[in-house]
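Asks: Next up: some structures, all given as structure tokens.
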Structure 1
Amino acid sequence: MDRNPEITITKAKPSDLPYIKEKIEKYWLDGRNISVEQFFVARNKEGKPIGFIRYFEFPTFYEPCSMGVDYYWRGKGISTMLFKYVMSIMNNDKPVYILTHIPKYFERYGFKYTSNYPPEIEKKIQTACRLDRSKLHVMSLRKNR
């Protein structure tokens, strides 16, 4: 996993929720039914949150989502650290689905476009997405067994 000695990734704490909610609104991410247990947070050396990722485990698939990094920290590998961390805690027993408007980012991890996805993803497309739906892509990855 990529490492930056000044950055740590931890489970989100209740005190992180105002930061997470503010950034989710600012970046137009899925803010439905937020709970602290769904998030991991990247922190700078002072312990301040600088990015986050949300993670769901459904009975038949995983969904990392709602990833955001503060503008100042973008381009410094923070999203890569967050994404790789979440991918590393998933078992290899289920596929992973991503709903994204930046497919090139996820292609580098082996994700492929798909039109065959679980109904929970379709529901998210219909109810949670505030972005132009014509620019949204569903991608999937079957982790190595």
Structure 2
Amino acid sequence: MTATSSSPSDSAGPVAGNAQLPPEFADLPIVASCTDCGACCSRQGAPPDYVALERNLHFRNDPSFADDAERLDQLPDVARELLQLYLDESAAGTRPTDSACVWLDSESLQCRFYEWRPSTCRVFELNSPGCLIYRRLCGIN
């Protein structure tokens, strides 16, 4: 019996990291940096782990949130104020929860508080399936 092989793009699209991507992402180029993008932050509203911690105080007892709880407690005043503004406005229904992250600088498209970003943002990988999905949603090629 002879084994045949096909390239990853024959059936499921390009490969980013270790993940096989669907064909609808085949036209998105693999990029070298996040510079001038901001797609992953464009629909978060606010740093997601911090929103979870603030809205679900019992999460502070969950070991998987320990690092984020510690960072949250050390946020600079401006970062905390922006987070609180988001929490208040989204709870009141005056800010969409899928708007750009309040920490995203609209000019540089970079996080204004990168050093204090939560775990979700720290582990998000360039060219991952999630990255490509956000780029597609935002029309960033």
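Asks: With P(r) over Cα pairs in 10 Å bins from 0, in percent coming out at 11, 43, 37, 9, 0, pick the structure among 1, 2 it was computed from.
Replies: The value was obtained from structure 1.
Asks: Just checking, which of 1, 2 has the largest value of distance in nm of label points 7 Å out along Cα→Cβ at positions 27 and 123?
Replies: Between 1, 2, the highest calculated value is found for 2.
Asks: Continuing with the same structure: Which one of 1, 2 has helix-only ellipticity at 222 nm (-39500 (n - 2.57) for each DSSP H run of 4 or more, over all residues; to 500), as calculated from the coordinates, equal to -10000?
Replies: 2
Asks: Related question: When you work out distance in nm of label points 7 Å out along Cα→Cβ at positions 75 and 99 for each of the structures 1, 2, which one comes out largest?
Replies: Once distance in nm of label points 7 Å out along Cα→Cβ at positions 75 and 99 is worked out for each structure, 1 has the highest.
Asks: Here is a follow-up. Using the calculated result 22 for relative contact order in percent (Cα under 8 Å, 6 or more apart), pick out the matching structure from 1, 2.
Replies: 1
Every number here is computed from the coordinates shown, using simple stated rules; none is lab data. Worth saying up front: this structure is predicted, and the values here are computed from it rather than measured. Cβ atoms are built from the backbone, for glycine too; each structure is taken alone.
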